[in-house]
Structure 1
Amino acid sequence: MNVSFIGIGSMGSGMAANLVRAGHTVTVYNRTKEKVEPLVALGAKAAKSLADACRGDVVFTMLANDDALKSVVYGDNGLLAQLAKGAIHISSSTISVDLSERLTSDHAVAGQRFIAAPVMGRPDMAAAGKLFVLAAGEPSAIDAAIPLFSTIGQRTFIVSKSPKAANLVKLSGNFLIASMIESLGEAMALVSKGGIDKREYLDILTSTVFNAPVYKTYGALIADQKFEPAGFAASLGQKDIRLALAAAEELNVPLPLANLVRDRFLTLRAHGGDKLDWSAIGGLAAKDAGGG
């Protein structure tokens with residue numbers, strides 16, 4: 001399949017690489033040109049311009065936020081103007097429900113198809129093709145994209161015919177992860193100050209009722225205070241909580257815990273933690289307790 005991939009960051013690089021290895025014709029584009037070089041060495045083609053990257057049968061976008069996605073969709077050289085009729089835009093970015101709804105409408109008017117397909121997993125899972133794909137869109141578009149999803153992920157969940165539903169599920173999932181990070185950090189601060197080794201405590205948790213990958217992954221980062229390099233930056237974590245709160249307000253759903261987690265991200269960023277992994281909010285409780 002003729003595929004383009006826009007946004008070669010920590011997640012996009014692994015996803016695009018797996019599409020190349022699967023034998024697809026892949027054109028890659030990123031504002032920082034150096035990031036596409038490893039993919040070109042693997043067999044991808046570097047797009048000469050944004051417009052050049054918008055001419056595939058399927059175009060993936062994996063970008064940091066709403067503004068970044070809008071910058072590649074709108075304008076004379078963007079996806080909306082350059083994508084062929086009937087072609088598919090797959091947005092794997094974690095974006096607002098409102099933007100997803102707008103993209104669905106705008107692509108339909110242009111005779112194009114839009115799928116929201118945010119993913120769950122960290123960069124190591126992206127590199128291994130082990131992401132979980134949350135896909136929503138018209139069935140014919142989803143059917144065409146399934147082979148691509150099978151290449152980048154270990155399982156695809158078809159959420160809805162309405163793309164924005166996939167974005168809502170992803171935001172809710174990130175809210176749950178951030179809440180877990182905060183609560184686990186607090187629990188670790190408590191036992192650590194009581195003289196219990198954090199690693200031994202984590203082993204107890206993950207060997208009993210909290211035997212889940214998310215506790216193992218983030219528990220190890222918190223126990224070891226290993227927040228650099230960031231697999232998912234704190235600034236992006238805060239953005240996702242903000243978008244979850246915006247969606248909740250639109251639906252009249254109170255999320256009191258999300259407000260608390262948002263404030264923890266604000267505290268972290270106020271102390272220079274923008275570029276740390278979002279799990280660094282789990283280290284705040286230890287500092288609050290007089291530890292490190």
Structure 2
Amino acid sequence: MRFPFAQFEIPGTLGLADGRYLVRDAAGEADDVIVVTSIGAPRRGRRRRPRRAPDAGGARDAEPLPATRVTIVRADPLDGEEAAATWLDRLRGDVDARDEFAADALALLNRSLHVHRAATMDPYVSELGPHDPAATRVGFGDGAKLADGEWTEAIDAPPDPGRRERRVDALRPQERLAAVLGGKERVDACETLVLRSRLDLDHGRAREAALGLETATAAMLAELGDGGNADQQADLAEIRERTEELARARTEALAGELTEASAEAVAETLAVAERILRRRRILGGRPSAP
């Protein structure tokens with residue numbers, strides 16, 4: 001029996017222990033399998049800090065960095081070798097289908113990282129973006145062999161950098177970085193809070209997104225409410241008009257899951273908030289550091 005898979009090679013360690021993790025759906029039935037394998041990682045054990053620090057040596061003496069290989073084996077089997085080959089050929093020629101399959105697998109990995117962050121109470125465990133893995137591949141193989149990192153056939157499936165590069169070029173992040181580090185500008189609280197809401201919403205955590213976005217928009221109105229052109233002021237006015245919707249979403253989030261209407265309101269308000277931040281960055285209307 002052949003199963004489809006996506007595999008990611010990620011620089012460094014994720015914190016997840018090596019092994020196989022069975023993911024069950026809401027009905028409690030077996031769904032997918034996550035296989036985590038360390039590559040070149042130092043052997044784990046109880047480490048003691050030396051009383052006297054040794055010399056670090058030269059840059060040429062630096063140890064090679066470890067990596068982590070994560071294989072996401074999907075539960076739905078492909079109907080035989082021929083069907084598996086046909087499926088992979090379709091992905092080979094269809095960039096959108098290939099990206100969608102890899103993105104679904106990455107979402108499952110990010111779900112496990114989110115749970116790991118909560119389980120370890122470690123705020124520095126972070127989800128991964130599509131461009132974070134050093135290598136991405138998709139393919140199919142026998143279930144038992146896939147658990148050992150082997151496959152029947154696979155193709156490289158790196159994400160398309162075009163859209164990301166265009167967005168980065170428009171925002172000129174290096175200029176902003178230099179200005180902030182040089183004390184000429186600051187990062188507003190609303191920028192960080194909006195990003196956190198986007199992360200939650202993209203990973204299916206609508207409740208967290210709703211709770212965070214209400215605070216993010218309040219900070220935005222306080223920090224940016226008096227600046228910008230006519231388009232910016234119109235978007236800020238829309239944020240003000242959506243205050244009651246966000247309050248209802250917050251009440252629902254505290255009680256349980258959001259209704260479809262509230263989830264949609266959160267997504268729409270977040271899109272407006274992001275547009276405000278992008279416009280301010282592109283037009284150069286950024287506040288100076290205090």
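Every read-out reported here was derived from the displayed coordinates using simple, explicitly stated rules and does not represent laboratory data. Here the structure is a predicted model, which means the values were calculated and not measured. Cβ atoms are built from the backbone, for glycine too; each structure is taken alone.
Structure values in brief
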quantity	calculated
Winner on distance in nm of label points 7 Å out along Cα→Cβ at positions 230 and 262 once structures 1, 2 are ranked, highest first	2
Label whose coordinates, when semi-axes √(5λ) of the Cα gyration tensor in Å is calculated, return 35, 20, 17 (choices 1, 2)	1
If P(r) over Cα pairs in 10 Å bins from 0, in percent, for residues 158-197 alone is computed and equals 28, 28, 20, 15, 9, 0, the structure in 1, 2	1
Comparison of 1, 2 by relative contact order in percent (Cα under 8 Å, 6 or more apart) - largest value held by	2
